[in-house]
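Just so it is clear, none of the values below were taken in a lab; they were calculated from the coordinates. Model, not experiment: these values are computed from the prediction. Cβ atoms are built from the backbone, for glycine too; each structure is taken alone.
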Structure 1
Amino acid sequence: MREVLFIQGGGAGAYDADAKLAESLRKSLGPDYLVRYPEMPDENEPEYEAWSERIAREVEDMPEQPIVVAHSLGGSVFIKWLVGRKKPRALGPVFLVAAPFWYDDSFWSWKEVELPKDAGDRLPPDLALFIYHGADDDFVPPAHAERYARLLPRATLRLLPGRDHQLNDDLSEIANEIRSRHTAPRWR
């Protein structure tokens, strides 16, 4: 059985709201996959250090080549954590879903989670990275996904028409991507 770590977004009620995404992933993947959905600390006032420590524990507790799907703030924190690792363990595919891109902006500024300019070079060379974003996301603009794609040029960008910040509570495309790679000899 393959394990998938689903990381929630942040803000009041995010764990409950993102439970619909985790359930969509479970249902779409079927019985050959176990979707882990831990509650992140202090979702109302997330702190990078606490979230990254929780992510590290979750990833280390998973079997070989864990698959990670990280939504919104959880995606931002996960990719920052991954870029900062000296010797990251081998991962299966990683999916950032509607993740805000933090930079020098009056609203989208969170210094602890900003990525360095060489972030793409710091990722494991064999990492399969996907950026999924709803084209109709009115919470985190789709331009954030495009910023990630420019900074992380090996990533595959998928803008989904008619989908909102929660991808309309439907992660079936991501489940299809995971299943299509499950039979591949390497996660590429």
Structure 2
Amino acid sequence: MSKKTILALVGSLRAGSTNLQLAEAIALNAPDQVDVVIHENLGNIPFYNEDIDVEGQVPAAAAALRAAANDADTILLVTPEHNGTVPASLKNAIDWLSRPFGAGALSGKPTAVVGTAFGQFGGVWAQDEARKAVGIAGAQVLENVKLAVPGSMVRFAEIHPKDDAEVVEQIKGVFDALAEAPAAEAA
């Protein structure tokens, strides 16, 4: 049985991001048959513009994102909540992965959304918006995979999510739900 690859796209670009820490905790707690790869260059991708999305001329950072998404079995969006919605960096990544329309890297790709945020609901509005965006972009949205950790700035001020027993238990639930998800549909 070959390893499954999950590509994690973290919406926060901040060095001390609690969502990056959550993605790291997810990678550390992955089952042996799963490899979680955290894509690190969302901040280097120019805003989507069809004028620069030309075969052979796609900006390197966007091409690398597309290649990584094409190689992954599953996409995992790890998002904070910016003003009640998805951060621009993550929305931009979704836009690049949605093209070409109907045949982008998200087309039929199993995609889940998790995250943490400062507020009392853990960023569920942003997660809902991300699910909506990737669904419209053609992804196979895994609605049963959920993890929203509230109070991130306080909760993770002195502890990394990997050391938070409750979060680690919730991460195991994410992998259980991912294991039950249907395989990618043929695009």
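To which of 1, 2 does the computed value 20.5 (mean count of other Cβ atoms within 10 Å over residues 79-86) belong? Derived from the structure labelled 2.
Which structure, out of 1, 2, was distance in nm of label points 7 Å out along Cα→Cβ at positions 31 and 55 calculated from, if the result is 3.9? Value 3.9 for distance in nm of label points 7 Å out along Cα→Cβ at positions 31 and 55 corresponds to 2 out of 1, 2.
To which of 1, 2 does the computed value 3.3 (distance in nm of label points 7 Å out along Cα→Cβ at positions 87 and 167) belong? Checking each candidate, the match is 1. Upon calculation of distance in nm of label points 7 Å out along Cα→Cβ at positions 159 and 175 from the atomic coordinates, which of the structures 1, 2 produces 2.0? This figure was derived from 2.
From which structure (1, 2) was mean projected area of the Cα convex hull in nm² calculated, if the value obtained is 10.2? Considering all the candidates, the number was obtained from 2.
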